[in-house]
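Undergrad: Right after this note come the structures.
Here, each number is a calculation from the coordinates, and none is a lab measurement. Source: prediction; values computed, not measured. Cβ atoms are built from the backbone, for glycine too; each structure is taken alone.
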Structure 1
Amino acid sequence: MKSLNIVEIISSRKWIGEAFHVLNLSLKLIQRGHRVILITKSGWEVNKQADSIGLPNIALKMNGHFNIRDNLNDILKLISIFKKERIDIIHAHRGHDHWLAAIALLFSGKKIPLIRTRHVNVPVKNHIFNKWLYKYKTDKIICVANHIKDGLIKNNNFTPSKLKVIYTGTDTDVFNYKLTGEKIKKEFNILKNSSVIGIVGRISPIKGHKFLLNAVPMIKKEFPDAKFIFAGAFVNQKTLKDLQSLAETLGIKEDMIFTGFRDDIPEIIASFDIAVIASKGSEGSSRACYEHMAMKKPIVATRVGIMPEIIKDGVNGLLIPAEDSSSMASAIIKILKDKDLGQKMGESAYDSLVNNFNFKTWIDKTEEQFFQTLGV
């Protein structure tokens with residue numbers, strides 16, 4: 001296959017799932033011999049992360065739909081890139097960058113395929129501009145999960161043939177199940193025989209941390225030495241203080257560990273006996289779930305977003321209703337009481353990941369989609 005010149009463009013400010021997706025996709029495509037022009041939002045997390053790992057990127061303002069001056073400058077820069085760099089594929093990931101790319105493409109006079117990846121199951125607003133964007137200016141829509149594809153068909157009447165589901169997965173070299181987590185237990189003074197239950201992800205109301213907090217007293221009746229780790233950056237101090245206040249009210253303050261942002265997430269997960277995804281929404285692709293699977297952890301997850309697609313209830317994890325602390329406690333206690341069940345679930349989760357949600361398959365299918373769109 002020939003080497004492609006690919007524009008990857010993302011307007012995200014925060015280091016969230018789709019940002020992780022774009023940086024890893026760019027790196028893997030470069031490793032396969034493609035040339036990637038990564039375009040990020042100036043001064044924000046994706047731009048900083050790309051710079052920190054030495055991944056060349058072009059920073060644009062991307063300051064929202066109504067900032068006319070910045071939008072115009074961004075469009076002019078994109079037109080220049082599209083004209084000068086012999087681009088084969090433009091790949092957008094969020095609404096704002098999708099619009100900028102489409103308008104720049106229109107005025108560049110170039111016929112370059114535009115692909116959009118949808119990372120969340122949020123209906124597209126059905127106004128005339130979006131209909132133009134998706135019907136006439138977008139050649140293909142990649143969905144990171146089947147529920148996103150189904151949502152676009154149901155809510156927006158998108159043509160199924162224009163949609164392609166490509167799951168992401170994670171890097172099993174980084175998330176290596178052979179890690180022990182002992183360093184984390186030592187850092188936080190967790191006793192060797194204590195059970196550790198944890199959540200990885202930003203501390204935000206949508207992630208449902210409070211429902212695990214409310215489950216903790218029920219769990220500690222059966223397992224009084226259990227400890228609970230919340231690993232992730234705080235969206236704001238109020239959210240953190242609300243959770244800490246709830247922990248104090250419940251009398252479990254000493255059992256909770258709020259780590260804040262960490263760059264050693266594989267070690268954090270290695271310390272878990274059970275991984276929890278407590279979200280009451282979101283989880284379009286759930287990078288955290290893939291990471292837990294790679295680490296052979298039994299997973300208790302709410303039945304939201306992608307979770308029913310990758311977690312088979314009773315096989316590689318347990319699915320529970322969202323916002324239900326009692327069900328969460330029961331599921332966690334069930335696994336803690338049956339170590340063999342937990343081990344089998346962890347092994348099954350790993351097998352599912354390796355066979356269905358690995359990085360190689362993700363990049364293979366994305367690359368294949370690029371070539372198919374080009375008619376190669």
Structure 2
Amino acid sequence: MRKILIILFFIAGLFANELVITKYLENKPKISVQFNGDKNVLKILDMDLKVLDHFNYKYNDENASFKVDFEYKNNNLTVRYFSGNNLLQTHIYKSNTYAFFPFLVHKAVYDLNKYFNLPDAKFLIRKVIYSMLVAPKQANIYISDYTLSYKKRLISGGLNIFPKWADEKQREIYYTKLGKYATIYKYNIYTGKKEKILSSPGLAIVSDVHENKILITLAPQGLPDIYEYDTVTKKLIRLTKYSGIDVSGKFWGNKIAFVSDRYGIPFVFSKDLNTGKTIRVLYQGKNQIGVDTFKNLLVVSVRETNKEFGENTFNLFLINKNDDSLKRLTFGGQNMYANFSVDGNSIMFIKREHFFSKIGIIRLKENKVFYYKLPKILQSFDW
């Protein structure tokens with residue numbers, strides 16, 4: 001168990017004026033926003049409009065020709081589009097419970113963005129799953145919206161960690177239940193159906209999913225390697241065979257990216273699945289922990305200080321393998337657990353400063369970063 005905990009620590013990251021603002025949408029639609037209803041609903045609406053950053057909006061602006069009226073009442077959100085005094089469209093978003101209101105707002109703003117044919121904003125309507133420690137050897141898995149305002153417990157009882165979405169429609173997840181053996185399960189969030197995938201006497205964690213292939217970190221003899229598992233044929237292939245620690249595998253085109261201690265300390269490497277060639281990806285910082293990929297992009301958390309006492313600084317860097325470009329995304333603090341959105345234009349991460357944590361959302365094309373307070377520390381999450 002002690003070895004497993006050390007490896008978990010390694011995987012999880014050893015447990016805003018950060019971006020230069022440039023023009024992305026030079027002619028943002030000018031709209032007037034009117035709202036009537038619960039102040040908590042208004043707070044989420046304001047978050048969505050700010051993070052999306054696709055509209056030049058003001059509240060109750062009489063000079064705007066296009067007006068959007070939001071009305072929240074009896075757990076339902078009604079949205080009306082006006083051109084001048086002419087009603088163009090009416091949308092009604094319904095829910096049986098008050099707690100679900102963040103998703104109603106997200107869908108309403110998503111639809112408004114789509115109405116103007118603006119760049120895609122799927123990140124607004126994606127669900128987030130996360131694991132959170134609630135007691136010694138007890139971790140629950142929850143489902144939420146991207147602001148973590150909504151919260152519903154999915155799985156409890158024991159140490160349930162490293163949830164990962166199993167499909168694009170976000171109907172099922174993979175997660176690891178840690179006990180005498182590490183067991184990976186597939187769980188349907190709507191039906192509650194649970195399917196055992198595999199068990200290992202060491203460590204077993206799903207780190208990435210692509211169609212019917214999943215990357216798994218397994219440590220049957222104590223030291224972890226990256227494996228590929230085919231969910232159709234049930235075939236398991238070992239992709240790395242290093243006599244050390246290889247973890248956090250991510251699909252990256254015809255390669256996989258992963259974290260390894262091949263130089264004695266963790267750095268990010270890539271392995272070509274056709275030729276078998278393994279190379280170090282980034283020569284930056286004291287070490288590198290945590291990695292995520294989207295098409296040709298890769299985001300890495302890099303330790304840049306070497307303090308013996310006090311907090312070290314971990315910043316996020318973005319790599320584009322098509323042109324070998326490198327871009328710093330954050331400055332200061334401990335920035336970890338970077339996770340691309342489904343469209344690749346947003347990155348969710350956790351920032352820790354002075355014993356406090358917050359969720360960060362980086363909008364890459366908009367060149368902006370936004371933060372939300374995080375009341376408790378998350379073990380891991382997936383977007």
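Undergrad: For Kirkwood radius over Cα pairs in Å, for residues 106-185 alone, the calculated result is 15.2, so let me know which of 1, 2 that is. Before the final figure, lay out each step's value.
TA: Numbers: 1: 15.2; 2: 14.2.
Matching structure: 1.
Undergrad: If mean count of other Cβ atoms within 10 Å over residues 42-49 computes to 16.9, which of 1, 2 did it come from? Mind showing how you got there, number by number?
TA: Working: 1: 16.9; 2: 19.5.
Matching structure: 1.
Undergrad: When you work out FRET efficiency 1/(1 + (r/R0)^6) of positions 98 and 282 (r between Cβ atoms, R0 = 25 Å, to 0.05) for each of the structures 1, 2, which one comes out largest?
TA: 1
Undergrad: Which of 1, 2 yields 1.11 for Cα Rg over 2.2 N^0.38 Å, for residues 122-345 alone, as computed? Intermediate values should be presented prior to the final figure.
TA: Values: 1: 1.11; 2: 1.02.
Derived from the structure labelled 1.
Undergrad: With helix-only ellipticity at 222 nm (-39500 (n - 2.57) for each DSSP H run of 4 or more, over all residues; to 500) coming out at -14000, pick the structure among 1, 2 it was computed from. Please report the intermediate quantities before stating the final value.
TA: Values: 1: -14000; 2: -3000.
Label of the originating structure: 1.
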